[in-house]
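Below are structures written as structure tokens.
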Structure 1
Amino acid sequence: MAMMRRAVELGVNLFDTADVYGAGRSERLIGRFLKENQASVHVATKLGRRQDGVRGWPGNFTLDAVRRQTQDSLQRLGSDRLFLTQWHCIPTKVMRDGEVFEHLEAIKREGLIANWGVSVESVEEGLICLEHPGCSTLQVIFNIFRQKVAFELLPVAAKKGVGILARVPLASGLLTGKFTKGHRFDPKDHRAFNADGQYFNVGETFAGLPFEKGVELAAGIASILGSQHPLVQLALRWILDHDAVSAVIPGATKITQVESNCQAAGLAPLPETVKDQLRAFYENEVAEHIRGVY
């Protein structure tokens, strides 16, 4: 609650969540915060990954399931209409079939949502979604380690007027510069149990890099960016420098992290020479090590 309060004080006006985060607990906490603080915050949530009752894949993709999941999110958030709901990394085939987008359009006409978007794992999936004119946003893994999105997806999204929400912006902490080789994470942390994509897309953990290699590459990026500002802030600033990006959604576990993240928005854009060096570093040193759907 204190972190959300501080974020709003610093100008944050978008919280990103999902119905499966904490099995609904995240949405309930955000709903409680908004009620107690009367904060003017847009909430983006997600649907499609629930495994309860008769739902679960493919049951989550029917119109009735979409309506029920949306109503459940509304109840937890204490809202009459969702600002933004997003398909939550659903199968590529389901996206390609297209019916799931028609369902979102249906509940939009019913007044349950104001906007809809899709959280995707790859450029291919993003381009599929952009073929549907009702799509307002794409949520993508985007950071200095995963620059392919900037070349192949962002220009198309910008042309179509579709917003970009950048997730995993710090590559699960690699771009904070605080880790060293040999670091051990708590077994319950996805950086331990999904380090090699054992449970879900490997790109969601360390941006798809092997941890030890990621530590090495993060040091190379730090040397390019310099030490005038913390690495974490410069890494976020690099994302913000892309005009197609609507918002960056870094996580935080401490108020000081919230404050540091927000300070990135006040930094001057990175020099073009630095951006050129980072692109060359990505192409020559990073790209070959990225694993998973991309």
Structure 2
Amino acid sequence: MPLTLKAMEYFTTALRHGSIVKAAAELNIAASAVSSAIDQVEAEFDLTLVIRQRARGIQANAAGRDVARKCERLLEDYRSLLIEGTELKQSQTGTLRVGYYAPIAPAFLPQVFDVFLSNKTDVTLELEECNNDHAQDGLLNGTYDAILFVAEGVRPSIEFDTLITAPPYCLLPQSHPLADQDAVTMAQITKEPLIVLNRPVAASYYEGLFQSSTRQAPVAAYANSTEMVRSLVAAGRGCAILNMLPLTSETYGGAAVVARPISDTLPPLTLALGYDSARPRRIVQDFAQACRDHFIESGPTRCVISS
């Protein structure tokens, strides 16, 4: 039987007292359990470590004293580990690692961090933009403490909170005739050259929106960043369908775009927060709450557009 921490504790306690009975009293266990633990330690090393004297209790020999010292060090390391683990779980300091598949995350994460970091002075943020699969891989293998991702591609092993459900909208150049309308239809969009956000989950989702109608104009461009899509639209290369809104209509190129709701009934995309909700560290728990609070308070009015 492998040597256990419990056996080492019973063994060292008995040697410290020089008495099996006194050790049993301190540990609040039967004396036979202490005696069995001594036997277990001796059997593990195949050595006699303790001299048992009927009237005078027990006494360690030289080998026994050496083993006891090493057991004490192991037990002290174990106790320190438990204390440090508890402190780590409750600590509001340290590193928070977040992976995000949310193209407009720069529009809301700084505001989330304003709340999350308001009473924390020693937190380092490590933020990484990634695709939906990489985000989930990173959460499962411990690369990330939390992830922001699209729940439509979620794996069964990922626990998550829904932050916001975002319906699709049409992005147009500011000068486009459809920009003067309050809303557009998919029939109108099918006549326009399309700029497609070519990211995992997103590309197939946007292509799937056209299954019930025939697209009359071709795809003008595929781009793997939201800002490139927005810049191409602003330059008049076509229109696009996206789900979440940045806080500005101006693109990197300086030209403006216009977002208009789509009047057709279409499936949305869901922005979700994934993390270990069963045993989260304190800073992960606080970050998750800050994300939920942000989207309850301002997300529906600032991040999406509804028809």
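Where a number appears in this text, it was derived from the coordinates with a stated rule and is not lab data. Quantities reported herein were computed from a predicted structural model and do not represent experimental measurements. Cβ atoms are built from the backbone, for glycine too; each structure is taken alone.
Taking relative contact order in percent (Cα under 8 Å, 6 or more apart) from the coordinates of each of 1, 2, which one would give 20?
Going label by label, the one that fits is 2.
Between 1, 2, which one scores greatest on distance in nm of label points 7 Å out along Cα→Cβ at positions 119 and 207?
Comparing 1, 2 by distance in nm of label points 7 Å out along Cα→Cβ at positions 119 and 207, the maximum is at 2.
Going by distance in nm of label points 7 Å out along Cα→Cβ at positions 159 and 239, which of structures 1, 2 comes out largest?
Top value of distance in nm of label points 7 Å out along Cα→Cβ at positions 159 and 239, among 1, 2, belongs to structure 2.
Work out which structure the value 6, 27, 36, 24, 6, 0 belongs to, where P(r) over Cα pairs in 10 Å bins from 0, in percent was derived from one of 1, 2.
So the calculation was done on 1.
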